[in-house]
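Student: As structure tokens, here come the structures.
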Structure 1
Amino acid sequence: MKYFIIAGEASGDLHAANLMKQLKIVDSEADFMFFGGDLMLKQGGKMLVHYRDTAYMGVTEVLANWKKIRKNFQVCYKNLLEYSPDAVVFVDYPGFNLKVAKFAKQHGFKTFYYISPKIWAWKKRRAYTIKKYIDKMFAIFPFEKDFYKQFGYEVEYVGNPLVDAMQDCQLLENKSFIGKYGLSEKPKIAFVPGSRKNEIQKLLPEMMKIISAFNGEYEFLVCGAPGIDKDFYNGFLNENAKIIFSDTYNVVKNSVVAVVTSGTATLETAFLGTPQVVVYKLNTISYIAAELLVKIKYFSLVNIISGKEVVKELLQTKLSEDIKKEVIKILGDKDYRDKMLEEYQEIKKISGDGTASKKTAEIIFNEIKH
């Protein structure tokens, strides 16, 4: 069978790659064409566009890159028709994927959505679009089933694919980690500034500002995003921080606290058991739009899943000062730290058994083989 898959960011690349791996198990003749990243490419098939050329966030960035975005749509539509897949699989990334879903459905393709867009946070009416153009939605949070029921749409809850991904990860003990990267014996503080250039530009400088407050007692490690050159980071780094690429799980696991950009990484940090503070920063126009449109109390996945504040969320202003205060609190208040770690365990319990990609692959294959 032929599968056309669209993932638009690093986390989508990870989960789509694991789905492709499972599809190859259930379908020995699986063939792939995709928008995605290096992890998907390792599974085989033809990559049309790398996600680093698709990941645009916020009103102003989308407008500034509209010509590139329009070209990506043209590439997608042309190849979709020529490839004529048995299944089109969308992975999160709703701004692009929902437009393609309409096109795909209008041309008679079977459509599947793996990892629901977070429309429960804003743009809830997109549920009607999904109901109209998606044959089957695979949800990764338990509450998403009830959300979609409001719109008369039944979705398949498969568990969280992060559990799958992290089962396959080779985690190092502290001594081995230090040896691998030639690090000091000082306790580590991790900076996770995101996987998109605009996020890194806004947030890494804010993170770097806190280093001087710790008087050389900690070693600071920056998690470099796959697909972004080291040269891009050089303008933000100094001799007090070391960058490590493609090993975020081990960096975070071996740190005493992590400063994490809001997104999938907040949940990964919880699964790894590292206390964290969550940060985000938008340009002014996007921030005003979010204030008007976002209808949920929290913006980090950890707090959304828990339905309460498990980790501190810092948004927009006075970031460096607030980050410093929260990191100091996590390091110095054992009860506060322990409570956060207890809440992490509850999140892990409700996140599935590590078979999300396997279940999804089996269902997709069974749906299209008839």
Structure 2
Amino acid sequence: MAQIDAFFKMMHEIGGSDLHLTSGSQPIVRLHGELQRVKYKVLDTLELKRLLYEITPEDKIKKFEETGDIDFAYEVPGLARYRANYFKHLHGIGAVFREIPTKIWTIDDLGLPPVLKKLMMLPKGLIVVTGPTGSGKSTTLAAMVDYANKTRKDHILTIEDPVEFVHKPIKCLINQREVGRDTQSFATALKGALREDPDIILVGEMRDLETISLALEAAETGHLVLATLHTISAPKTIDRIIEVFPGDIQPQIRTSLSESLRAVVSQVLFKRIDKPGRVAAVEILIATPAVRNLIRENKTFQINSVIETGKRYGMQSLDDAIMGLLKQRIISPKDAFTKAVNKAKFKEFLADVDLDDITEV
């Protein structure tokens, strides 16, 4: 057992999500969205290196010493998997470990909109799951893949950096590839994927023009493609995909995206007030003919109006999702107001809240 495993065991037992280890600081755990210091001595760089290098593959240590950044996955048998990131900083080195539960939560467990189940039964197209870092995108994607694994008889191929949730084949054949270990890059793996007879392809992150272009190609050629972006709304997601491409081909990309896009799922995490934990508020955009037309005509600024009137298709705005959680008393009025788009809708719930304590974002 590695020495650092004791920290992972402690974090797991209290329900923490992230462990921060950095030179010149005590260890810190993120618990239900908030950072809390661990009662332990301040770590110096040499001690922290010994702690971290005990669990780090030799090739990763070499890369870290050369570049100052690495990502990899680490597993404590019987406990959980961890997504690790090491980095150099002004006062030494640091590391952050995100716990990835061994249990994969279902769409129902997470309280996600039922329309996600319908989306996972589509034969082809692009589904993009978006949100800021730490908003639960990986957990949502894992639940969606799990649903397909239990209901379809297909080949699921995932390309991740690193592999997070590990899926055991149920009805589907599942192959999970890790960038840096099993393949050189997302783009390289996607090129190969088109010759590997997949039905569903999960792309951990669409980072660059080549990866986005290949994901669109895969979605157009008969594959169901799931991907993530660090955007904060459905319209901004569409704009981000198009803006990656040179201006002279953007009209062509708008047409291509309008035909291949099936849905955008955009989420924000909230701290629960009814019980320990966090919950996601989810915005859903379904690519109806009206939405496709707006994408083609470069009128994405009108998409929010379509979401508001598209409930019969399974669409919902972020504000409606937040309002639903607020009325069920799952989240606080202060958090709802802070993260809402149209804040005026939520002011009536702030009667007992000091507005000076709220920073509008």
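Student: Figure out for me which of the structures 1, 2 the number 21.3, 60 belongs to, where Rg and Dmax of the Cα atoms in Å was derived from the coordinates. Provide the component values of the computation, followed by the final result.
Tutor: Values: 1: 20.5, 65; 2: 21.3, 60.
Considering all the candidates, the number was obtained from 2.
Student: Another one. Going by volume of the Cα convex hull per residue in Å³, for residues 45-124 alone, which of structures 1, 2 comes out largest? Walk me through the numbers before you get to the answer.
Tutor: On the way: 1: 108; 2: 177.
Checked 1, 2; max of volume of the Cα convex hull per residue in Å³, for residues 45-124 alone sits with 2.
Student: Follow-up question, since we're still on this one. Of the structures 1, 2, report the one carrying the highest value of mean count of other Cβ atoms within 10 Å over residues 29-36.
Tutor: 1
Student: Separate question: Given a value of -9500 for helix-only ellipticity at 222 nm (-39500 (n - 2.57) for each DSSP H run of 4 or more, over all residues; to 500), calculated from one of 1, 2, which structure does it belong to?
Tutor: 2
Student: Another one. I have 12 for relative contact order in percent (Cα under 8 Å, 6 or more apart), calculated from one of the structures 1, 2. Which structure is it?
Tutor: Considering all the candidates, the number was obtained from 2.
Student: Something else about it: Can you tell which of 1, 2 yields 1.5 when distance in nm of label points 7 Å out along Cα→Cβ at positions 149 and 181 is derived from it?
Tutor: Attributed to the structure labelled 2.
Student: 2.0 is what came out when distance in nm of label points 7 Å out along Cα→Cβ at positions 277 and 341 was calculated for one structure; which of 1, 2 is it?
Tutor: That value comes from structure 1.
Only the coordinates and a few stated rules stand behind these numbers; no lab work does. Since we're looking at a predicted model, the values are computed, not measured. Cβ atoms are built from the backbone, for glycine too; each structure is taken alone.
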